[in-house]
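Each structure below is given as structure tokens.
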Structure 1
Amino acid sequence: MRHLGYSWREAHEDAHLLEHVAPERMMERLDRFLNYPQTCPHGSWIPQKGEIPERLTLQRLSELRVGERATVIRLEEDGALLDYLERIGLQIHEPIEVQAVEDYEGPMKILQGAKSIHISYKAATQVFVERHEDAKDKRK
């Protein structure tokens, strides 16, 4: 995404095509060029030869309550969702704080950096976060 100017959706679609048609040599060199990323731009694990990555305890953004803080870790890889999240400005691997949750599966208002973001309940069920208190508990 950074080097070729891809959107989240484009990166997902083209990477999926590439993994089915590119020769192994090309994939290995691309992996090296990208400095062996552990996750894709949407936060999903990229399989590494012989390595099983540590699994984080993730929750859906929709499960958080007002005042809770978390870091966005992974997004469902659905093209329409990726377009929506990119349009509203949600950033992956960045902390958020829930500011409001509307009744009856209404939208959530979150703060990410200095930016206030309104996200639909449906989208919030497809965004996975690590709660900040969970991260602290793991370090103890």
Structure 2
Amino acid sequence: MTTQGAVLVPQDYKPSDKEKFMNPTMTEYFRQKLINWREELLQESSETIKTTLQGEDLNKPDMADRASAETDHALELRTRDRERKLISKINEAIMRIDEETYGYCEETGDPISVKRLDARPTATLSLEAQERHEKMERTHSGE
């Protein structure tokens, strides 16, 4: 069981559309899911910095080895940057939980499906609004 304040989340709890949307247990479930995901990303990032970036010598005498090391290094930095942006989105989602706006579409104000939130806890748009948004992007990018 996980606790935040007085709300307990049973270990086998899975949110569903059958219960009241964003009830205290569901809200705490998503808070813990986001916090655990953030901790996982921070841990991975910390390990990468220790093992890959600090111990790596990019000044190798062999050109092929150096090119390979530089490519690996650049890939690692891009991955870290993506994770940094994801951590920022996770922090924003936790803030929305605190503000009691989490789980509601930014565009329509309607609840985002529990299934979508469970698969993508940082979602800010309902599936329908996301699809409209992507369709508009495709339409405008072709100009």
Structure 3
Amino acid sequence: MYGWMLLEDRLDRELVRETGISHAYYEILVQLSETEGRSLRMSELADRCLSSRSRLSHAVSRLEERGWVRRQVCAEDGRGQLAVLTDAGFTALEAAAPVHVDSVRTHLFDQLSPEQVEALRDIGETLLHHLADSD
């Protein structure tokens, strides 16, 4: 478990050093970039990022200050808010993605044999099925 924490810390520190984006902010940008219209209801975005709604709201506020995300009222019901990835946010994500990918490759996959990568995939899928089914 400690090894996983060290890996997460290293990935976050490198991403911040090279791009100025924390892994938490990077994940928000990724989630928005992968949706149609590059937008999600704030509540769904919090769920996807495994974050509390208040923590996500604070992070979105910081991303708004950078001009990378904007909020808008949900047209479907007028009550909810959407987080929308701006063009500037998408550009920031595009610049950060190669740094993140290289860091994951260097500190995770390059350290494992092909057999270990396959075992990691199997373990990950098993845990995903178990944890997704328990929700």
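Observations on the model:
- Computing distance in nm of label points 7 Å out along Cα→Cβ at positions 64 and 96 across structures 1, 2, 3 gives 4.9 for structure 2.
- When FRET efficiency 1/(1 + (r/R0)^6) of positions 24 and 112 (r between Cβ atoms, R0 = 30 Å, to 0.05) is computed across structures 1, 2, 3, the figure 0.75 traces back to 3.
- Identity of the structure behind -22000 (criterion: helix-only ellipticity at 222 nm (-39500 (n - 2.57) for each DSSP H run of 4 or more, over all residues; to 500), calculated), options 1, 2, 3: 3
FYI, it's all coordinate maths here, none of it is from the lab. Note that this is a predicted model, so its numbers are computed, not measured. Cβ atoms are built from the backbone, for glycine too; each structure is taken alone.
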